[in-house]
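See the structures that follow.
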Structure 1
Amino acid sequence: MADMKEIAKWMFLLGGILGILFGVLTMAGMGFALVTLNILGALGPLVYGIIQILLGLIVLATSGIINIPALKFDNNWILYIIFGILMIIFGTDLAGILVIIGAILLLIK
């Protein structure tokens, strides 16, 4: 059963890193996403990139991979599902899916 928790941690690591990478690419104008909300117009890529980077950092900090004391939460699967859904909404599709899969693995453990 510890294997599921370890696999979930790897999913969070990959999801967080990809979230940060997608954020940087979105800010550079090379972002690609299946779902986008283009309500901000020209500022959209900059704002979405910052949000994607922040969500990636929050996932990494929550899972304990990076040490940011202000973002330490319990390893609760519902938080990861919420973060995964937010990541999908803001354009980091693959990263959000990986985080949701990791949350489901935490639930199964």
Structure 2
Amino acid sequence: MFEDKENASFLIRVAEILLALGVLSIIFSLIIKAIRTPKAFLQLLGGLAILGVIFGISYALQGNDIAPQLLGYGLDASKVRLFGAMLITTYILGGISVLLLIFGEIKRLFT
């Protein structure tokens, strides 16, 4: 892992800040979308509900075990579980997007 624990703590803090900025940008875009087109906003809320369900499943699947190498970096079980759930959510959404791309191409072949 990292030789310098201060650098690792800094990188963990940067990851938390980037996550917060991502969430804030999603909320900001939802507010703008709600102002412009309320019908599309309802579709976005449905998509966010599905995303919330996927994240909930990912969070339930993720354990809260901390590897011994991470004990000195200021990580607790909740942070490890949150980061793991985000990774699982990313993997699930990536898999879904690949399947949808394949389905779209197959559908385009027959139309």
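Since every read-out is calculated from the coordinates, none of them should be taken as a lab result. Just so it is clear, the structure is predicted and the values come from calculations on it, not from any experiment. Cβ atoms are built from the backbone, for glycine too; each structure is taken alone.
Tabulated values for the structure
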{"quantity": "For FRET efficiency 1/(1 + (r/R0)^6) of positions 28 and 68 (r between Cβ atoms, R0 = 30 Å, to 0.05) computed as 0.15, the structure of 1, 2 it came from", "calculated": "2"}
{"quantity": "Given 33, 20, 13 for semi-axes √(5λ) of the Cα gyration tensor in Å, calculated: source structure among 1, 2", "calculated": "2"}
{"quantity": "Entry that produces 3.6 once distance in nm of label points 7 Å out along Cα→Cβ at positions 76 and 100 is calculated, selected from 1, 2", "calculated": "2"}
{"quantity": "For 0.95 (Rg/Rh (Cα atoms, Kirkwood Rh), for residues 52-91 alone, calculated) the corresponding structure among 1, 2", "calculated": "1"}
{"quantity": "Comparison of 1, 2 - label where relative contact order in percent (Cα under 8 Å, 6 or more apart) is highest", "calculated": "1"}
{"quantity": "Parent structure of the calculated result 0.40, given that FRET efficiency 1/(1 + (r/R0)^6) of positions 44 and 84 (r between Cβ atoms, R0 = 25 Å, to 0.05) is the read-out and 1, 2 the choices", "calculated": "2"}
{"quantity": "Origin of the value -29000, where helix-only ellipticity at 222 nm (-39500 (n - 2.57) for each DSSP H run of 4 or more, over all residues; to 500) was derived from one of 1, 2", "calculated": "2"}
